[in-house]
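Following are the structures in question.
Read-outs: derived from the displayed coordinates by stated rules, not from any lab. Note that the structure is a prediction, hence the values are computed from the model and not measured.
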Structure 1
Amino acid sequence: MNANNTSAMYRHKIELVTASDIREFVSIAGKCKGKVMLRCSDDFCINAKSLLGVILAKKMQWNDLTLITENDCYCDFRKFIVD
């Protein structure tokens, strides 16, 4: 993503524990309008609407995940958001 576009985006730390969490998270992301990305601490981004991408992120043991969305989707993802 272009650094100019990320300043207006919504960011939330998230936690995905189980395979069920991953499936539910991707299902929610797929219904959101605009870009929905997951970023790990080393600035590697994946499309959060991709089940395979999110599974891979979990397999790589990304523990520091940040959800980045173009639109305010807090209510949709609140189950996974940690403060």
Structure 2
Amino acid sequence: MKCLICKHTRMNDGTTILPIERGNAILLITDIPAQVCANCGEPYIAEDTARDVQELANETLAGEISYAEARGERKILVTAFA
């Protein structure tokens, strides 16, 4: 794999954090397995992991966010992937 940012070819196993904003809520999903560029630190998530992250985000936000309440103050939620 080649990094899209710096074109370096060496990747390390690691984790990343993904912020997802929906309405007035921000969900931070932590500890997502990723390949991380050894040169610039850009993370890359596998396609199957990305699908799992999307499902987790949908499940977490569905129970927490009411669009009727979305005009109020922002809500910050944090969940671990692992």
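Listed values, structure above:
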| item | result |
| --- | --- |
| At a computed 12.6 (Kirkwood radius over Cα pairs in Å), which of 1, 2 | 1 |
| Computed -9500 for helix-only ellipticity at 222 nm (-39500 (n - 2.57) for each DSSP H run of 4 or more, over all residues; to 500) - originating structure among 1, 2 | 1 |
| Comparison of 1, 2 by relative contact order in percent (Cα under 8 Å, 6 or more apart) - largest value held by | 1 |
